[in-house]
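The structures come next, written out as structure tokens.
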Structure 1
Amino acid sequence: MPTLPNLIIATRNSHKTEEIRHLLGHRFEILDVTAFPDLPEIEETGTTFIENARLKALGISNRIDGWVLADDSGLEVDALDGAPGVWSSSFGGEEGNHEKNNQRLVAEMEGKTNRRARFLCTLVLAKDGTEQAVFRGTVDGTITATPAGSGGFGYDPLFIPEGYEETLAVLGTEIKGRLSHRAKAIASFVEAMESDKFS
């Protein structure tokens, strides 16, 4: 595996950084853009996960040296025609307010019999302003009527992954680290890095 002094995650979301750090273990020194206070905010103007991940990866890697990994992910609910989708983090009307996002999702799903949903994660790896690779992960499940559990973040208290009877927030970090959308995308990233495809 190539020796990397660090891997820069193109986010200011500390929850996302910590989850990626946990998933990668000791393979990299993980930093995020909060370590570079002069970096501008990258506006996520895309209408798809890949577009937004690409904007962040290239926008940051154009400005700093090293490997940059950008994540764009979210929840798609069948009964809501794929919403909240790329607007998952602002679904409740306030960017990054998990409680408001969950409250709106509960309200929107009231009376719905089709509870099927999925989490999707798209990762874009970039270096020197050039896209190097794309990695994806998906986990299917259902939306519960009321939140349960205190673990995780985002919609975890409302999402029951396929094959389980409890939400991701109840199941905890270890199980989530094996089956989540981000875990699957990160596993593909690690496989590619360990194959010496990138040096």
Structure 2
Amino acid sequence: MTRSRLQTEQKILKAVETLLLEKGYPAVGVNAIARQADCDKVLIYRYFGGFDGLLNAFAETTQLWWEVDDVMSDNAEVFSSQPLHIYLQTLLMRHASSLQAMPITLEIMAWEMSEQNNLTIALARTRAERGMALIKKIRTHYSQPSFDIGGILGVFGAAINYLVIRTRKSPPQHMTEEWWRLQQTIAKLLNNQL
């Protein structure tokens, strides 16, 4: 592969990122990407096999979701010193913070609400894999057979995802009350159930 081709591929991938961040997912299409990358759209088909191939390549080169160790970031002593319901609250808030720091992921998640494509499918796959890995790690430290950790994290995680997507373009203080209410609800329900 020539250096010129690699540079053009990088420009095209960067154009996808720029359009997602600046204009949102509705602006992402072959013509807009070619304009943003300042190249002929034929190159998108030649280098990536078309729009779907480009979305696959973007998914492969972009961090789409948090890493389990980043969200957990605790050692065995922290696990053993905290009750499970407190630790789950902490993980859920770290999940929210991690997503807020990933504007590309938020745009892809918003896109996922209206249509499926190779990029949203890749995000869903990554999200499911990391979620299962997180649950597995939690289960190695806490044995709680009476409830479904995955179900609890799934329900509260979905609420967090929705709120983060909805507020992705708002000033940070805009949704303070809604975030506070969600945190209080999570704490109250987890305290009562676990």
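Throughout, read-outs are computed from the coordinates displayed, never taken from laboratory work. These figures come from a predicted structure and were not determined experimentally. Cβ atoms are built from the backbone, for glycine too; each structure is taken alone.
With relative contact order in percent (Cα under 8 Å, 6 or more apart) as the yardstick, tell me which of 1, 2 scores highest.
On the way: 1: 19; 2: 23.
Largest one: structure 2.
Given 2.5 as the derived value for distance in nm of label points 7 Å out along Cα→Cβ at positions 78 and 134, which of the supplied structures 1, 2 does it correspond to?
Among 1, 2, the structure yielding 2.5 for distance in nm of label points 7 Å out along Cα→Cβ at positions 78 and 134 is 1.
Between 1, 2, which one scores greatest on mean count of other Cβ atoms within 10 Å over residues 46-53?
For this comparison of mean count of other Cβ atoms within 10 Å over residues 46-53, the top structure is 1.
Can you spot which of 1, 2 the value -0.52, -0.88, -1.03 was calculated from, given it is log10 I(q)/I(0) by the Debye sum over Cα atoms at q = 0.16, 0.23, 0.27 Å⁻¹, for residues 94-141 alone?
Details: 1: -0.71, -0.92, -1.00; 2: -0.52, -0.88, -1.03.
Source structure: 2.
Tell me which structure, out of 1, 2, gives -0.76 once log10 I(q)/I(0) by the Debye sum over Cα atoms at q = 0.13 Å⁻¹ is calculated. Can you show the working numbers first?
Working: 1: -0.68; 2: -0.76.
Value -0.76 for log10 I(q)/I(0) by the Debye sum over Cα atoms at q = 0.13 Å⁻¹ corresponds to 2 out of 1, 2.
Can you spot which of 1, 2 the value -24000 was calculated from, given it is helix-only ellipticity at 222 nm (-39500 (n - 2.57) for each DSSP H run of 4 or more, over all residues; to 500)? Walk me through the numbers on the way to the answer.
Working: 1: -9000; 2: -24000.
Computed on structure 2.
Have a look at 1, 2 and say which one yields 5, 19, 22, 18, 21, 13, 2 for P(r) over Cα pairs in 5 Å bins from 0, in percent, for residues 22-61 alone, as calculated.
It must be structure 1, since only it matches.
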